[in-house]
Structure P
Amino acid sequence: MKQADLVLIHPPSVYKFRELPIFYGPVSEVIPSTSIFENYPIGFLTLSEYLTRHGISVRIVNLANKMLKEAKFDPEAFVSRLKPAAFGIDLHWLPHADGSLSLAEILKKQHPDTPIIFGGLSSTHYHLEIMRDYPFVDFVMCGDSTEEPMKQLLEAIKNGGDFAAIPNLVWRNAAGETVVNGLTCQPQNLDYVNFDYAHLFKMAVKYRDLSGYLPFRDWLKNPVMGVFSSRGCHHDCASCGGSSSAFEKMCVREHPAFRAPELLAKDIKNISRYTGAPIMVIGDLLQAGRKYAEDFLVAIKKQRVRNEIAIEFFNPPTGDFVQKVSASLTNFNVEISPESHDVQVRKAFGKTYDNARLEESIAAFERSNCKRIDLFFMVGLPYQTYQSVMDTVEYCGELMSKYGGSGKILPFIAPLAPFVDPSSRFFEEPEKYGYRLFYKTLKEHRQALLTSNWKQRLNYETEWMTRDDIVNATYDGALKLVELKAAFGLTERSKAEEIIRHIRRAKDLIKRMEESTVMDDSLRQEIFRMNPIESLCDRHEMEWPVIGQRLKLMNVFKLLLRRTPVLGT
């Protein structure tokens, strides 16, 4: 099999997760992947498609997924057989600090002459530390839109070229000095990339590697896909590394880059040709303005997509806009993250709407043909106390009682874990917001990921809650919420009792870990038993319905018979 020019490898959060007794806790409760974060960033898709279109062959390897699915899989032996011109490793989310650096070190030992490239938001934040302290990383590609700079870098690596001329690149010169070229590639829109999942199907067949291309472990059972309306954000949620202030600091981006609404609708239509699975529109359509959102609704209505479409709103939309959504989409659900019932807490986090506006929006969605309204609340916010978390759960019960007759309201609560994002306002000015950070550097976060108890991995506590309080409020709030869901018929009683038993076991396990002076075999085994189990809610609550076939195999087969065009051929 011909080797790719670039191999993009996604590592697990902790490289030795199969060996180390680490109780991960509820760090991935409201995302599809497991606690080792095996879901690779969607930037892998756009990079692979863009580079392939320009004549550079790319292979994606979800190493985390391979390690998770096969206990006997040998990652070192696997990567030793790869012979690309360069390796690319994502350090996009900070929970990959250990996995990314450990993998890079292994690759450099096995392939000492092959360049290793880091990319992603966390790589961008820590680019100087990476180049200073980790000599096995050769390049850091900074910014949120690196498709064209990566093309130039691969051409320079393959054919020889001037690294100093490549935008967004951080590299070492002949004297070993770090050179920062400057973040000058900042596309003003996303119309130049393709969110083309068909490309992944073709590449999985080309490289005969289905598990390497699966987005996360259970994707074949729950093949949800996403399209991005923007890179960057107008909003400034204070813990978010993708907020407006974080993007301005890291990516020198003063405003988001949006994808044309007509192209966004076509992305969704193209996905629907190959699957009946849910499709999520990532990024609030309304942050680009009411006209943008309405243009999308007009465009998507023409596409006649039957798939369930999930739309997220950073602020609750008005009733008249809800009516427009309902008139344009046959099957849809929405996600809103109020974070807390307490308006003071919500405002300190960066969201200024009150509960009246939230409930007006919920009522409008309940009257519409919206299938579900997912509400996300968080533990670990400014002004939030243990009692405040319990009051938030009580408010969830009030919402289910008031608007839950149709069974559409589905609330979730999860901790701000494991880390406050680098470059966010909480991270940059913790004291201003009542936070105390335990870890600041990449090295410190990497070491924290290797601690055995998820409480010790939290990189913060607040004036109002210690890490002990945050853990207790998380578990006690979840216990109360699952009871309420069972009472309102949203969770089966048998499943609720199973979750309750697990939460209590988790609390007992943490207590036992803190009281033990040694990690004996029984404690190790209990940790490994506990990690794969849902801890705060029924994971199936996060799944939206598949309409028709999960994969439309005949259409996929026809796709694979078509040749992928390359520019210039």
Structure Q
Amino acid sequence: MGIVDVASTLVQVPTLLKLKKGMIPRPLDVADCIGARVEANAENLGQHNAVVFEGRELNWAQFNGLANRYANYLSGQGVKRGDTISLIMENRIEFLALIVGLNKLGVTAALINTNLRGRPLVHCISVTESSKCIVGAELAEAVAEVRAELPLTEGSDYFVVPDGERNFPAEWCINLAAASDNASTDNPPDTAATTLGETALYIFTSGTTGLPKAAVLSNRRCLISCDMAAKAGLKCKPSDRLYLCLPLYHGTGLMIGACAAISAGSSMFIRRKFSASNFLPEIRQYNCTCLIYIGELCRYLTNIPQQPDDHKNPLRAMMGNGLRPDVWMDFKQRYKIKRIAEFYGSSEGNVAFANLLNKDCTVGMTSAPIALVQYNVHDDEIVRDNNGRCIEVSPGEAGLLLGKITEDTVFEGYTDVEATEKKILRGALEEGDAWFNTGDLMRTVDAGFTLGYDHYQFVDRVGDTFRWKSENVSTNEVGEIINGFDQIKFCNVYGVEIPGADGRAGMAALNLEDGVTELDLEAFAAYVRRELPAYAVPVFLRIQPDIDVTGTFKMVKGDLRKQGYNISEYSDPAFVMRNGEQAYTPLDAEYVDVIRSGGAGY
């Protein structure tokens, strides 16, 4: 343990003490919300820049005024506290202003993944019982295609927000920009009555069948997350500017990014989507000091050709998740980042970790009551003792992470009660206890001098989900869809690692129906691309004569994962959907070598 390590850790103490005090959960009836924070920024930092987007800039007073216009207009249209409104829009100023405006009214914003179409889109709007739908002109066609299937009234319940010069004139939707143009920009009185216990957002989990689950986020959880990110993660101030290129319909981009900027009064630079070629030029041009990331973004920026001046940029801190140890140091040194606040958490979970002491290659620490328990990865099941209880692992050993459900660590779950209960383990360590099952393996790591706080490292997803393209993929749900193809009797879906790519690519072992001698690859590819989101479409296929199951008829995945796409270990026919292609072709040894070299481009 070096003197520098101890000194750099002790510097964090004042911030941690302040954070600890601020993180004590406040009573749910206390009035506070994101909308109130924006109003405070407008009053105290009114002329300070709030957001930059595609050449347009708004200060905090202007941004608050826009949010108020939306809130006051919608209130006049009958929108009231407790309602839910679906928002479908790309990253832009209006999207954030609508979230804030609805929050002021005590209305829940259901944030819809902009990639959804058809049945999944209908499901997300319907499952949240949205009374109205607001869509950006850039995505209005997607809603137009399904509006007949939605329980909303044309001409009054649909609103479209123009996108620059792009509008979507139609009788079934109201132009929100034009309709709200003369609405008051004054703060609505409702904000003062919006409490911590009210639901601020529905953020959807990644749905692999196209039927995502809506995670419930209260104002209290939102504010705890954004305050932690602002005060102890990024340590940002009004003089900072955050670079936001992740989707704002997801928790990382919104709560760790935009809401952290709101909490601190910092400025935001927003772009619709990540662009590697524009990354450093924009960071430099707009003097962005903080980056919100996911691991896949960092891996990509590490793999592109290095330039001698990559380190010449104003970035000082970054916060996000999924930065793997094999990328961490290369990225940090190449771009000269002084502070990496990796965190671990989920939209629906009750436990979170954050690397607040700036230790390398760790998700940091947590104040939540947790347990790491033994898990049999090969058989995909929790190891239990003779009494049916879970068994905690030894220090340094990987174990399944459980978050204890208490009054202070509530599991808010989903809008679906049954789906919520499936994530709870009851009587795990003792009679009467209840734990949120994260589905993730974690372990403690030696992080040097840590003020006595255990530090943890993410190991892997387990069981019936894996992560690919920054989305969670449910093997069971993908399997159900694949089994719906008329040539498939059974299938076994699992994730396999690809060098140079984050997460695991999907692979499906297929057992064909009796009498089917050869899979119609063209029809099968069209089927899975139609029925599944792009990130859930299996990259690899393996045709097996039989599917191995356990004595309780649970499909065995361990050996299949281990063999993966290594066709030298089995004689079954195997196929691959190459990066950028939409058809399956035979997998041969030459392409396996390309994949192993990291040159497949996934």
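Since every read-out is calculated from the coordinates, none of them should be taken as a lab result. Quick caveat, the model's predicted, so the values are computed rather than measured. Cβ atoms are built from the backbone, for glycine too; each structure is taken alone.
When you work out mean count of other Cβ atoms within 10 Å over residues 99-106 for each of the structures P, Q, which one comes out largest? Walk me through the intermediate numbers first.
Values: P: 22.8; Q: 27.0.
Top value of mean count of other Cβ atoms within 10 Å over residues 99-106, among P, Q, belongs to structure Q.
Could you tell me which structure in P, Q was used to calculate percent of Cα pairs over 18 Å apart, for residues 179-314 alone as 61? Don't jump to the answer; show the numbers that get you there.
Values: P: 61; Q: 65.
The read-out comes from structure P.
Of the structures labelled P, Q, one was used to calculate distance in nm of label points 7 Å out along Cα→Cβ at positions 259 and 467, giving 3.8. Name it.
On the way: P: 3.8; Q: 1.9.
Corresponding structure: P.
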(message) Once distance in nm of label points 7 Å out along Cα→Cβ at positions 115 and 371 is calculated for all of P, Q, which comes out largest?
(response) P
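Out of P, Q, which one gives 19, 53, 27, 1 for P(r) over Cα pairs in 20 Å bins from 0, in percent as computed from the coordinates?
Values: P: 20, 57, 22, 0; Q: 19, 53, 27, 1.
Corresponding structure: Q.
Here helix-only ellipticity at 222 nm (-39500 (n - 2.57) for each DSSP H run of 4 or more, over all residues; to 500) was calculated and came to -12500; which of the structures P, Q was it taken from? Intermediate results must be reported in sequence, preceding the final value.
Working: P: -12500; Q: -7500.
Derived from the structure labelled P.
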(message) With mean count of other Cβ atoms within 10 Å over residues 163-170 coming out at 19.8, pick the structure among P, Q it was computed from.
(response) P
(request) Using relative contact order in percent (Cα under 8 Å, 6 or more apart) as the calculated read-out, with 16 as its value, let me know the right label among P, Q. (result) P
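For mean count of other Cβ atoms within 10 Å over residues 171-178, the calculated result is 17.0, so let me know which of P, Q that is. Walk me through the numbers before you get to the answer.
Working: P: 11.0; Q: 17.0.
Going through each structure in turn, the value belongs to Q.
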(request) Assign the value 1.04, calculated as Rg/Rh (Cα atoms, Kirkwood Rh), for residues 291-474 alone, to the correct structure from P, Q. (result) P
